[in-house]
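What follows draws every value from the coordinates through simple rules; no lab data is involved. All figures in this text were calculated on a predicted structure; none of them were measured in a lab. Cβ atoms are built from the backbone, for glycine too; each structure is taken alone.
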Structure 1
Amino acid sequence: MVMMARKKDDSFYDSLVTSENVLEFVTRERIEAAAVSLNGISTHTPMIEAPWLSESINGKVYLKLENLQISGSFKVRGAYIKLCSLTDEEKKRGVITMSAGNHAQGVAYHAQRMGIPATIVMPEDTPISKVERTRNYGASVILHGTNMLECRDFALQLIKKHHYTMVHPFDDPYIITGQGTIALEMLKDVPDLDVLLVPIGGGGLAAGICVAAKAIKPNIHIIGIQSAYCPAVAQLLFPNTLPANSSAPLQTIAEGIAIKFPGELNLAILREHLDDILIVDEHYIEEAIESLVVQSKIVTEGAGAAGVAALIYAPKLFKEKNVGVIVCGGNIDSRLLSNILLKGMVQHGRLVRFKIEINDVPGILGKLTQIIGRTGGNIFEISHQRVFDHVGIKMAFVHAVVETRNALHAQEISRALVAGGFPAHIIEE
């Protein structure tokens, strides 16, 4: 690459990039040069309209599908730009980073392609699937600590011992520059965007987006999206956006943006260019994941769905606007995704639990299931309870989980069961 290569007089080479001068380094020109370098390396991911979201705001909503990126997230962009900046000696010694998922895979993927030894420090409770995907890219994975701070401290110890080069997940000007290429693509594909919704964790993605988008279109409105679990940037830059008298959830599905200590370089850029922040609760993020699958056939992780969650939470804020939403990653655990989809079916009345009283005689279950089948219900699971429920000795209860078309269909099934001689009611909890 031309503009991103490290030189003796490069400010970052001399470790002079600080929060005070970071905007002298992260510029539109460098981001455009990074985009040239990424041509053929990363995917120019599509911008697609989501009609169901457009209708909700009486405008246009476009989704930037970074979940379709190599390794499943935008992180490969910044990782490549950073690795390209290294000297030959640094490449030979190898790189190290700390990450629980997407950044780890981005670094490991490009390091393998470029022949650079890579060590990834991941928390001990990182899901096995993420660990194995990172190892499959050829990286050496070390499980250490219970959180990212402990991972970082251990990585710094290894740097002192082995002289590795740190590839920070977000607080690095090369990382920020690489992530900013997303905004170039978005505004090239849909030039008339009014608003960008950007998930914020450590801030690298949002910082790069801000620099590129504001340089191209100064009046564009950029809103960061954070989870109520960890609104660290909001607390520092937009404390007025914090909900009054609210307590943070104990866990989050959006672990990709659950960063308690955002980058200093990123904060300096966001302080200058970010227009606002929206904080969304967990149930909106879950709803966004489920809706993206059902409505648009798009699989995304929690952080990737944060922008859509903001639209579901506050559609009136975006009335008659052209909104670009970054779906920043799709690396969600399959079991977790399954649970979210099933929970969504329950909430929309498409998966219903019936408690049905029966005479405990041969053939009775066959009659019951025939009624459910005739009314178009699909039995998901069924259990026969004789002992634990308060019921006569010659009676029993059947608990049947049934897939329905909607809540009205569920009521139709219930009435058919009662008419067929099976007292039944829907269990709401």
Structure 2
Amino acid sequence: MDRETLKQQVCAAIDRQGERIVALGEAIMDDPELGFKEVRTARRVAEVFAELGLPFEEGLALTGVKALYQGRRPGPTVALMGELDALVVPGHPRAHPQTGAAHACGHNAQIAGVLGAALGLATAGAARHLDGQIAFMAVPAEEYVEIDYRVGLVREGKTRFLGGKAELLERGHFGDVDLALMIHSGCAEQLDGAAGVASSSNGFLGKTARFIGRASHAGMAPEQGINALKAAQLALTAIDAQRETFRDQDCVRVHPILTKGGDLVNIVPAEARLETYVRARTSEAMLDAAAKVDRALKGAALVLGCQVEIQTLPGYLPLRNDPLLAQLFRENAVQLFGSGACRDLPHSGGSTDAGDLSQVMPVLHPVMKGASGAAHSTQWHIADPEAGYLAPAKALAMMAIDLLWDGAEQARRVVGEHRPSLSVEEYLRQQQAIFNTEFFDAEERD
């Protein structure tokens, strides 16, 4: 058995399981769950692992699932990852009727891809030819949403972080993993090709702001109130005024939303709330932009004479795609789609908690076609099941074979040449230190 023959056999096994893999992806699409609540999706994953006879753990970081596929000899561990959670997109035609959750970013395809890779590798008996092991990981809570809910989990001691991969790192579930791979779904019209790899993407901090004013009758005595909503509106304007101070090369993105604007229309709003991300290409640019946002929030409170409580939360670190893994992906994309199929993409303004992993180990987070509609929109869906569900399963399996073939020479080279930015311990300390709540009172300034 040579390596290319094994890859062909595994891909053929994935094709034989094709209808089932597509059905899994579509079933998850029709049953979306939000982060740290993905109980039904996790159960589907566990059922496949149990059927394949793979030893697995579940309930990791509340809902994560991890199975191990052992090769013929000990060696490095390659993680193949997919994300369990959905977004809140109430207008999506396949949104959950109660929660508004919808798979408008492709995590259903990620899970189908990981399960497809597991089905292909296991049924083809690939372990007899590989050195090391593969960790199939279904990871919770990548989408950084429902911030108040997640802060509540932290306060209750149920989690330490607001994102799934950070929580898994905290709990040691990546302790045996040497390098990690995952594939994001994309649209062919946006990719200008079948697949693409960007060298990097933005990181971000999370912020919430609660403006506290004073209620009064909005018609008879507005002068006796302090309008918290006006302070929030002024803060939004002040944040906008900072945009020209952000350097183009830092790719700064600040996009606040107003989550509360008062209680009743005939009462001067005594409380208003904002949420925002502060994204940037580097940690330094992110911290600089965050300081300007804080200044805008405090300035608005000072002008209106109210109070503001600013909560800063650890988000995700910038993504660093490993260059050796990226080259391996390009080579396999050519095998799947033909010459010129994989494009080099520019730095992305989006963020992922794969960025956190990429600071402590070699990681690859490329994108492959198959979807249609803008990400996070009501139009997003997998339009091409073979490209959206089966091709990622094949690419993950093919890369795992390449990495663990012949004494896991490729995996050992990737790990040996990679220079992590942080140790896991340094990463955890750094992220924990970001948690901060600051209370600013305009009256005390007087």
Structure 3
Amino acid sequence: MINCKLNVAVIGGGGREHAVVKKLKCCAGLASLTAIPGNGGIARDVECVDIDSLDVSSVVRYCRDAKIDYVVVTPDDPLALGMVDSLGEAGIRAFGPVKAAAQLESSKIFAKNLMKKYGIPTADYETFTDSASALKFVRESFASGKEALVVKADGLALGKGVTVCMSREEAEAAVCIAMDEKRFGKSGERIVIEEYLTGPEVSVLSFCDGNTIVPMVSSMDHKRALDNDEGPNTGGMGCIAPNPFYTPEIAEICMESIFIPTIEALKKEAAPFKGCLYFGLMLTDSGPKVIEYNCRFGDPEAQVVLPLLESDLLSLMLACTDGSLTPEMVRFRDGAAACVVVASGGYPGEYKKCCPIGGIVSAESTGSVQVYCAGVKKDGDALVTSGGRVLCVSAVAASLEQALKTAYRGVEKIRFENMHFRTDIGKRALCAF
């Protein structure tokens, strides 16, 4: 229960942050809401302050001077830099893990070693600090009969540091891109090479207060740029919730073998997790296994999970920070949600910027569609494109089929030069019914 109204700031400037902002605006305990730095679309909802979210000291200074009571740190990089730690030292409460716990996302080697140490099911793996050893492992693996491998940069790489390699040549190229060409900078100085797992993928976000973990509704991301799961990996081209492959039986297995053990492992490592912990899972023939952890709301998972949340988001965040979270506090509505990402043509490669955007008001006019702004900036009174993923068009309905139809009707209203979106979001999920 919130006893007084709070001045709240949300760190970040993408579609996920817009979804968080829209949800927080409905919360009873809110006095004021600011986004740092936000974007042109978010600025239509709340005040945006133009401070780089990676400039931790400037963010902390602004929050102190502006008398911000509570800060929601949503992107991965500020968490990895220790923004929650720095805010705490300044006497400002925050939603998100401290730097030690954020290693679960900022270092894949840390995460894999933690899972190995505490018996949390994941893909078999090896780690490397030089390309010669990694290339030798790749050649030996394919020579022994392996049909595929996954090469991952150790550090954060904007969702582009993971390569699924279906041949030796692809795996060798992925190693060289990370370690020799240094395309991911320091993030690729160390890599993980792991076995290729098959099965339905599931994303499960969860609220955590250091001791208690409460999963949210499950979801299914669509990472590939093109229809039929073809093309390069992206930050996510769309999402649906709930995920039909994530049954109550599987959820129980995940809670006992993955979720609780992860929280307990971090406590034993003196890094208790508070905030939103994201589990990227593969439902293999031998049971659920962890593909990756994220230490914040997923993007675009937040754009389908948060519209289904009935509980007061600010109260839940404060409970995570204060250590008072209970399962009864977290409630989701029945039905389904769908999100279609509208991107700049060429993403995740090169793409044109500053293209005027039209149709947002028209898409939202029925009241059943929410358009979250991601790669968007203001040009006078107009909005123009400024990133690869530009808009996230989301809808909630009684069924997944209806949510998808509604979201795509919203997409039809959107206009900007060379816009690109997948036409098959949710197709695999619909086939599961």
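When distance in nm of label points 7 Å out along Cα→Cβ at positions 186 and 234 is calculated for each of structures 1, 2, 3, structure 2 gives the greatest result.
Ranked by percent of Cα pairs over 43 Å apart, structures 1, 2, 3 are topped by 1, which has the highest value. Taking mean count of other Cβ atoms within 10 Å over residues 114-121 as the criterion, the highest value among 1, 2, 3 goes to 2.
When semi-axes √(5λ) of the Cα gyration tensor in Å, for residues 162-353 alone is computed for each of 1, 2, 3, the one that comes out at 27, 20, 17 is 1.
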